[in-house]
Structure P
Amino acid sequence: MTPDEVNYALLCLGVGMATVLGLIIFLRTNAFIAMLVAAMAVSLMADGSIQDKFSRVAGAFGGMAGGVGIVIALAAIIGKCMLDSGAADRVVRWMMGICGEKRAPAALMGSGFILAVPVFFDTVFYLLVPLARSLFRRTSKNYLLYVMAIATGGAITHTLVPPTPGPLVVADQLGVDKGMMILVGAGVALPGAIAGLLFSMFMNRWMPLPMRPISAEPEPEELPDDQLPSLFVSLLPVLLPVLLISTNTVLTTIADGQRAAQLKVEEVDWEKLRNQVKAENSGEEDTLGKRMVAAIQESDFQKERRAEIADLLLKDGSLSADDQQALVSGLNQFVLTHKPLGVDLPGKMPPALVKKVNGDNTRMKPVDAERMNRQVLEATYGDDLIEPHVWETDARKAANWSAAFGDPNFALLLSAVIAMATLVSSRKLSLKELAQSVEVALMSGGVIILITCAGGAFGAMLGAANVGPAIRELFSVGNGGGSAVMILLLGFSIASVLKIAQGSSTVAMITGAAMLGGLATPETLGCHPVYLAAAIGSGSLMGSWMNDSGFWVFAKMSGLTEVEALKSWTLLLLVLGGVSFLSTLAFATLLPLV
């Protein structure tokens, strides 16, 4: 980007931030209206044809709604039914009996810390916030502490511990073993979580807040023990989706680990393939062979190795066994993981992958990119050059089944049915009364959906205004060496600025890792690359505000105003990110793992 383009993108960011903050804080505008106005203002300033300026805001809004709308609506039903039936009270009383009132915040934080490893933060918060409300009804104090404790545990592991998507993809981009990322990520997250809990206690004393109703109906009265559902039935709406989603995560991780689409030496006719690629590179037409060579040579990352692989692919003469092994390794690393390589060239591709390619490529898993590009290679060159691969392995078939039943929308639907059945059984409601209760829950959930999706549309319009590339330009990185502290600080800073700019921790992590991939070697860092991944994850916690869907989930599900959320949630994530980064520096210094 040119300096003028960078400056204009940053101007778009400034206009968007000023619009949101001005409308909400100073003019007291409804958050949905404020986010929508800001999204349209940024979209109007961004590149694109005039007829698409406003329609793309609606498209981004709809995309966000497709991702979170059903989950938020079902979570609202689950929460209200658990509160009205006494199921939330039963869980709280059981937890209080084990932990005691003083340790209840630590129990909530620990629950969020563990559950957010396989489950998205939003889902964890939806499932646990009814317990915070029941705890307040029982103790009549510490409401802000309870909801901040849940947020502390859920937010920090979501950004540091695989198999949540952000840290999983970052580990892959930096060449970090997943087991190492889990161990170090959890180790770095724990001090941050403890600091976050202590900060939550401070905020609870400094800014004690009452529990406000999140719907027009008053909170249900506390019931005696003999009128509460059993502990198993009460826990089922929370544990069932966690079990289903976690099972899907485990099976998908196993299937992805097979890397079934990667090339093997014996699957390729090397002489024919090399002759074909050389012939394509000698012509003027845009071909897959040209794109393969360009993919190998396109960046400075591992420059000498890229030159070696390109030379092996294009040189004359036969290849030794070692040459073939080196070439297949290079193609797997530089060609199959390219996003995308030949989606617009002739050949069949799975519709799901075509959809991913046409969407946000930063969110595509490497294993999906490998499958996509392997399919393009096979379709273009035929079976006589490259053997068809078997994608549907036994592990993949199991993962496909688990993906159906472990889908958050389906898992929470089951939980909602169980929660409604529990409410009918325990309170002896008629179907009409149940329908009225569900309608009240959906009305409150609908407001949260509108605000969350408007925030997502605002973030998408910042992307359309090229705010991300502008920030990457500001943090342009060479291949020179540097001290571990400086490189880790750079990774933390880049992720922080990206998070503030566009609101998504996952995008901030993936983009930051892509920018710093060339520095992810022990020789350059002076420590294990896992610490760079942890620094990037820590930075992605910083600066959460009104363009982050997590901000609105926390504010609206907790019943906080926007200003209260800025004082609590935003500052909490600053503490989590800062302490996690300091822990990363300490581990990298004392235990470099080189």
Structure Q
Amino acid sequence: MAVLVGAGGGAAAWLLLRAIALVTNLVWFQTFSVAASSPATAAVNGWMAAAPALGGLVIGLMARFGSEKIRGHGIPEAIEAILIGESRMSPKVALLKPLSSAISIGTGGPFGAEGPIIMTGGAIGSLFAQCFSLSAAERKTLLVAGATAGMTAIFGTPIAAVLLAVELLLFELKPRSLIPVITACSVAVALRPLLIGAGPLFPFSGALDLPWWGLAMCVGAGVVAGLQSGLLTGLLYKAEDLFQALPLHWMWWPALGGLAVGLGGLIEPRALGVGYDIIADLLGGQPAATQVALILVVKSAIWIVALASGTSGGVLAPLLIFGGCLGWLEGQLLPGPAGAWALIGMAAMMGGTMRAPLTGVLFAVELTGDFALLGPLLMATGAAYAVTVLLLKRSILTEKIARRGQHIVREYSVDPFELLRVGEVMVRDVDTLPGAMRVDAAIAYFSDGEPRHKSYPILDEASRVIGMVGRGDVLRWRAAGGVDGETLFERRSDASVVVGYADETVSALADRMAADDIGRVPIVERGSMRLVGLVSRKDLLRIRRTARAAEERRTATFKARRAAVNPNGRAPTAA
């Protein structure tokens, strides 16, 4: 399945790039062509202000009467589909998302193609999965496989795409999902030379010959990128709040955002469109510092307004440009080629803003084919990630979802239930009731006013578990009457009683307790069914409390040991 979805994601990437090029040529040059072009080379006139606004109007109409899910930059919508929609996407999204993105970017929108292709490839994987009887987890795997295959086909970055899946989309790190995602990305990168082209998208070689203390400059560049990321994220959601306060239906917002894009294009035409030419210039060209600064300011401003308006487009390429421009400007003052600092700024900006530092590092390396900068890239991206985590509660991707009432946590940890065996947490001294006990005696036992458990294991003469009896059972028996002479064995003997085993993991037992809505489970020997213990919900909560204490309790081991050996601060004396 992943092979087919990977091929579909690669084909979707090819179609999306051709659609963007077709719209760009029709709108700006009035030619019917799918050759790559840029609005920056078009004539600077009134049409440059009007075209993005008209494109925004079309997108607003498509979202209003087609599907509202095409609004935004794609990745949050994919996360929502995974976590809330059981990884089900509609055919409308698969069709309208790439079409709306092609219109948005082709008419000058300052966006990238990665967000739309993630949404489109994900929709292909989801639709394919929905043709078969699969679980939500399996649909999620194919959705993510399609999304990352599309990203791989466009950028030629299979390892970064897999890391993007791990850090942003899968919400797990398991072979059942990782292997299909790797398979789909492998298929996409194999098809890429046939569909789009071979080799790195931005070939670059810019080694930094820095002394050991010069690595602190990489950390400093990462800190600056983190601050830049926090500022842009904050401004983006402030702008979104302003759009929310407008007395207009959201259908009209993309047109207003498009008007702002067009006005920015009159100031700096190169701020329009995807901007891959800007990335190439930052890495290997010789742009003027004033032009780089102007592109940074104008493209940041129109990107914030356009994205806040709810139009369709991606964030990855703009983030690379923002970080690259600032890194290039820093490179005018730092040792080494400015292009190397631009690449460091790109990776740091992407990794910090998206809270995906490993993806940022490998994306920059695969995008350029330059492995010499791996160390500086890692330090800068790690620093940017640390700054954004400290500055912001949520990333640019999860803030939008949180505003819709869904809290997203992407921090992976080991489940303590998987580490422990039932025998380590069970209660061994268990209160039980004999199977020979009469029902009326059991009713009296639960009704005598003494503190009682909610349920008890029922044992036969050989201490084997034959069933469970609870307070609810006794209340029903008392209300029904007619229990004279019956025993618990006759009433509650049940070969299908849920039991646990001391050698199984706590997670396996907890899953059965949740599935059957059981609060107390007897633990028995395998084969003999002899009672050896009991596990209740309280015991499971105690595990959670212990795991939490391991996170919060701080102790100085060696200091405590010295105090225990020498409580008075004097050397110990011989006996």
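Worth pointing out:
- Structure from which 39 was derived, percent of Cα pairs over 19 Å apart, for residues 76-179 alone, options P, Q: Q
- Among P, Q, which structure scores highest (criterion: distance in nm of label points 7 Å out along Cα→Cβ at positions 12 and 460): Q
- Once FRET efficiency 1/(1 + (r/R0)^6) of positions 204 and 556 (r between Cβ atoms, R0 = 25 Å, to 0.05) is computed for every structure in P, Q, the highest value turns out to be that of P.
- For Rg and Dmax of the Cα atoms in Å, for residues 316-419 alone computed as 15.6, 53, the structure of P, Q it came from: Q
- For helix-only ellipticity at 222 nm (-39500 (n - 2.57) for each DSSP H run of 4 or more, over all residues; to 500) computed as -19500, the structure of P, Q it came from: Q
- Top of P, Q by mean count of other Cβ atoms within 10 Å over residues 148-155, largest first: Q
- Between structures P, Q, the calculation of mean count of other Cβ atoms within 10 Å over residues 36-43 yields its largest number for P.
- Which of P, Q yields 24 [relative contact order in percent (Cα under 8 Å, 6 or more apart), calculated]: P
- A value of 0.85 for FRET efficiency 1/(1 + (r/R0)^6) of positions 212 and 508 (r between Cβ atoms, R0 = 41 Å, to 0.05), calculated from one of P, Q, originates in structure P.
- Of the structures P, Q, the one that 18.6 was derived from, the read-out being mean count of other Cβ atoms within 10 Å over residues 188-195: Q
- Ranked by Rg/Rh (Cα atoms, Kirkwood Rh), structures P, Q are topped by Q, which has the highest value.
Coordinate-derived values only; no laboratory data. Quick caveat: nothing in here was measured; it's all calculated off a predicted structure. Cβ atoms are built from the backbone, for glycine too; each structure is taken alone.
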